[in-house]
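Below are structures written as structure tokens.
Every number in this text was worked out from the coordinates using simple rules, so none of it is lab data. Not measured: the values here are computed from a predicted model. Cβ atoms are built from the backbone, for glycine too; each structure is taken alone.
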Structure I
Amino acid sequence: MSGEKPGNAEIADVLERIADLLEMQEANPHRVRAYRDGARSVRDAERSLADLVEQGNGDALQELPQVGSGLAGVITEIVHTGRSSLLEQLQGQVSPVELFTQVPGVGQTLARRIADQLDVSTLEELEQAAHDGRLREVEGFGQERVRAVRVGLAGMLSSAAQRRRRHGDSEEGQEHEQPPVEMLLDVDAAYRRRAEAGELKKIAPKRFNPQGEAWLPIMHAEREGWSFTALYSNTARAHNLGKTHDWVVLYYGQDGEEDQATVVTETHGPLKGKRVVRGREAECKRFYLEPD
């Protein structure tokens, strides 16, 4: 994508490519259709969507037919960053270091530290790390720099992410916008069980896979109105720590909202040996340890 602001046709092309990749991975047909219908609506729009976003009128995007808050967030990211992290994740070609250097105040050195020390590969995951304290643990990120990263990400992320930031980390905000941890853990367990049994389709990620081997199992599932896509983590840190068959990334969506979570085996503390949702450890602790 060029350095100039993208036109409607260019944005629509990105949405179409996302739909194509989702369809190839046998994702929920409703999700595939949502991106195709959204692309058609964007292509037919009379006003420049980039102008709407740059004028701070992103909410007007949702007035377009077939464009909900989830697609509006993808469009906003395309306009602000010139790329789509979702598309790059689906392509398996995203370089977290290159992506993080787009955040104001984060250069190559700091971006590489983030990628090496934290299990994050998207701007959304970086935002979560900036809010839950993990980013502060990376050398070079004091209180002021972390605050600057939060501010920088505010203009780059989707409307859904911005609503999460306004809600903060309260359980009330999570309850309305995220699946319960019981559901995430259930999908995680189903994915790992079916992957081990060889029941899932395998894809060939382009990152860390020079031989082009189809080794990464992928599962699509639905639970109580939520749609899920589950894959083992294919990040540099997962490979370095030998966790590619332990850490599971869950992409989930409902009513046009999309987000993700990472489920890992806890290595210390009262939950040692149990599966936990990163960033929601307190809820997992209550789930496992509190009596019914």
Structure II
Amino acid sequence: MAPVLAARGLEKRYGRTRALDRVDVTVDEGQLVGLLGPNGAGKSTLVKIACGLVRPSAGRIDVVGAPAGSAAARRELGYLAELFRFPAWMSAGEVLALHQRLAGSRGGAAERTELLQLVGLPEAAKTRVAAMSKGMQQRLGLAQAMVGSPRLLLLDEPTSALDPAGRRVVRGLLEELRARGTSVLLNSHLLSEVELVCDHVVIVNHGKVVAAGAPDELRHQGGVEVHTGSGTKRFADARRDDAPGIVRELVGAGEDVYEVRVVASSLEDVYLEVVE
């Protein structure tokens, strides 16, 4: 099956500055891909090219087999920008109705009700944007991105304005989207969120892909720690399979063993390693 999004040899130059330098990224059907990198790494540029808002200097992006920016590609994607603003005088229901008209969706009131429920705003249909908190507006932005049931969602920092409860709602939403077969490219600075929900991670720095893979593939073990009666003993070169033998040796030497922990790097450790 062809990828829902495929970027090949993508470049974007602004004068002498290379925002993207021969970038390859794919998002498969029903896959959640996390796009990570420091400010200015080229993440938002990639997302904007995929939306058709920016033209690449070289290479190409296809969305469901159609060139990015074409009418066919735009019909298949939903987009939430990092910075957006809805008219303050409109209600949540009116905002979604407007985007239904723009997207050509015939879902009507049933679709609007379902989307507001999905993002945790079931009672907000008549609430005006001006009366919403920033977090509520962020959730409404997620709802508008899903109007028309697009096959690909491009989300630029979707949890940046949310509290922990709101981020949990979004995690549940992303898992629901995966179950429905919707693909997501998630641009985020919250590495813990990406680590929890994404199937695949792409780390970009200075316009280049510097690491890519499943979170479990990118993480690596960093030894074994054993908490004993005489203190914590660290075995830096040990692996998970070495732990039983280490415990046997310690117990045989008269140590009381209280806890054994296999030390593994987090996605944050990997990220800092490749971008610094």
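Using relative contact order in percent (Cα under 8 Å, 6 or more apart), single out the structure from I, II with the greatest value.
For this comparison of relative contact order in percent (Cα under 8 Å, 6 or more apart), the top structure is II.
Can you say which of I, II returns 18.7, 57 when Rg and Dmax of the Cα atoms in Å is computed? Walk me through the intermediate numbers first.
On the way: I: 18.7, 57; II: 22.5, 74.
The read-out comes from structure I.
Computing helix-only ellipticity at 222 nm (-39500 (n - 2.57) for each DSSP H run of 4 or more, over all residues; to 500) gives -10000 for which of I, II?
On the way: I: -14500; II: -10000.
Of the options listed, only II reproduces it.
Distance in nm of label points 7 Å out along Cα→Cβ at positions 241 and 265 computed as 1.3: which structure among I, II?
Working: I: 1.3; II: 2.1.
Source structure for this number: I.
A value of 14, 33, 34, 18, 1 was derived for P(r) over Cα pairs in 10 Å bins from 0, in percent, for residues 153-248 alone; which structure in I, II was it taken from?
I
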